[in-house]
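Below you'll find a set of structures to go through.
No value in this document is a laboratory result; all are computed from the given coordinates. Predicted model only: the values in this text are computed from it and were never measured.
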Structure P
Amino acid sequence: MLIKFSEFAKVDFDEAYQYYKNENDNLANKFKSDIQKSIFRIKSFPTLYPKIDDRVHKCVASKFPFTIYYIIVDEVIYILAVANHYKNSKFYTKRF
């Protein structure tokens, strides 16, 4: 399956990465790796993760407080958000 990021999801990731990079380069790299591993799991088992509605799935990252929201359309997984747990979830879910 192909993975595609929405513009919002790209911004979500970039902002979080930059935040961690400002704290420590190593921390930023660990964040990036954690998100990449989560996306690899999504790609490997796209229907494994629970749905928050009739089409949007969510995958919680294992080491950082982030959830990846995505949909599956044909053979493409669209990442809709890389959501920070410390932000109100409505900030993200209103996009869907």
Structure Q
Amino acid sequence: MLKKNLKNQEKFIEFIIDIDEPIYTTGVIQRLLDIPIWVIKQLDNEGIVSPPRKLVGSSRLYSKRELKKLAHCWVYMNEKGVNSKGLKVILEIETRSD
């Protein structure tokens, strides 16, 4: 049994995915970052972290870069009590100082 599992692991191919490749659904983001879906949708609706959609009404797909930005936003919202308007100001200031 162990040998069979090792053989299967040897067949696994690891893929390198670009940081801007949209691959994460809102459900995956929610599980990875423990962010409520409504927060993800709010940040999308307000244009704070809004991934492009190929078709109108299609699913949101987030990249690793957007995943990192969502995590950053969630710290401000969840731990610091910042609302979306305040978050926009903070992100703008952070962008200017980069």
Of the structures labelled P, Q, which one yields 30 when relative contact order in percent (Cα under 8 Å, 6 or more apart) is computed from its coordinates? P
Given that semi-axes √(5λ) of the Cα gyration tensor in Å, derived from a single structure, equals 33, 16, 14, which label among P, Q identifies that structure? Q
Out of P, Q, which one gives -16000 for helix-only ellipticity at 222 nm (-39500 (n - 2.57) for each DSSP H run of 4 or more, over all residues; to 500) as computed from the coordinates? Q
